[in-house]
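Trainee: Some structures to go through are shown next.
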Structure I
Amino acid sequence: MKLFLRSILCCVVLCAFFSNAKAQQDFLVNSKNDTLKGEFKKQFIGFYKFKPEGSNKFSKINIDSTKELFVAEKSINYLAKYRPELNEPEFLLRLEKGKINLVQYYYAYGNNNYTLIWYAYKGEGPLLEIKSNQIFGTRKERKEHFFDLIGDNVLLTDQFKMNDSYSFDTIRAYIKSYNSSNK
């Protein structure tokens, strides 16, 4: 009897697992705020291609008519945003979502060389550069941008001022803390 109950329990657990295994699905949000489900395929050179449900053809993603995309296999979310120094949108990786959104620009070049810039914004506000591995711009400007974002949370701002670290991990931790305290 115990073996029978164990078998049934095992079957129930497996069924529950496999029914939720495909719970997340690739999707694209267009500029009209329509969510299109489908499938993404990573290109060897370039970005992803998208095949909407019901279609049999992958096509290049038009960034001008796309707001957001989610690649379920990797659990990553990209947003089409204008970086301050450019006049055209780019897909930026969303790292944090909340009252303060954190996005990342990443560009690899040469042998083990890369550009990494973090931008943050509130609501529909502009992207503010808050952290970079580049020598352009100043740390002071980036810190001021960060203070502008978290300034309405006095406790967190005071904590941040006392902290000597301005690392990527520290910034992300403060943004997570800000978002969780402002829900």
Structure II
Amino acid sequence: MSPESYYIVKEGVVLVELLNSSSKVTQIIYLLTNMQGFGYEATDIAFVKKRALTDVTLYQIDREFMLDHFYVQPKFFHKMTDLISSLNENLMVITNMLNQKPEQKVRMALCIIIQLLSLDQDGNTFEMPSFITQSFIASFCRTKVTTVSETYKLLEKEQLIKITSRKVTILDYEELQNDMNSKALKV
């Protein structure tokens, strides 16, 4: 990927990770899906790495060309500012998630990922993609895999999810959201 380009995900899921140069540890920062964009980022203390979790089609746009032609395409400029605003709001939600108790983080992580991937578009009950593993959730919400496992057991007991041979099925997304929101208010 070129630092001189900006990329828009036409189709697929891209994982954004932060690689700390001193410890070589990665942290999941964000998931990008259809019509969300990203550029090349690098700093002295960390490197932002992007990788495809599914088959991905990207639009590559030269940064200078894009900046020079914003005024010619006001609808494109409007769409880009909407994307940036949406990304900013989502990052604030994720930051809030990181300040919660571990069990609440897992519940929030599930809801955030479901919304980012638009999984709830097909109804209240659906299967999570296979790349959403317990270690993925743990990395996303900065908690331990054992905490994710324990929370999954609680959610299964509450009949909000069903786990069968590494597949997670959301049984009642609305209730999962309501449950998450009511527990967040008690914090």
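No lab work stands behind these numbers, since they all come straight from the coordinates. For clarity, every value in this text was computed on a predicted model and none was experimentally measured. Cβ atoms are built from the backbone, for glycine too; each structure is taken alone.
Trainee: Where does the value 1.31 come from, among I, II, when Cα Rg over 2.2 N^0.38 Å is the thing being computed?
Mentor: I
Trainee: Given a computed value of 11 for relative contact order in percent (Cα under 8 Å, 6 or more apart), which structure among I, II does it belong to?
Mentor: Label of the source structure: I.
Trainee: Looking at structures I, II, which one was helix-only ellipticity at 222 nm (-39500 (n - 2.57) for each DSSP H run of 4 or more, over all residues; to 500) calculated from, given that it came out as -9500?
Mentor: I
Trainee: Compute distance in nm of label points 7 Å out along Cα→Cβ at positions 112 and 152 for each of I, II and report the one that scores greatest. Present the calculation step by step, with values, prior to reporting the outcome.
Mentor: Values: I: 4.4; II: 1.9.
The structure with the largest value is I.
Trainee: For mean count of other Cβ atoms within 10 Å over residues 96-103, which structure out of I, II has the highest calculated value?
Mentor: Top value of mean count of other Cβ atoms within 10 Å over residues 96-103 goes to structure I.
Trainee: Something else about it: Who wins on mean count of other Cβ atoms within 10 Å over residues 64-71 among I, II, i.e. which is largest? Walk me through the numbers before you get to the answer.
Mentor: Working: I: 17.0; II: 11.5.
Largest value of mean count of other Cβ atoms within 10 Å over residues 64-71: I.
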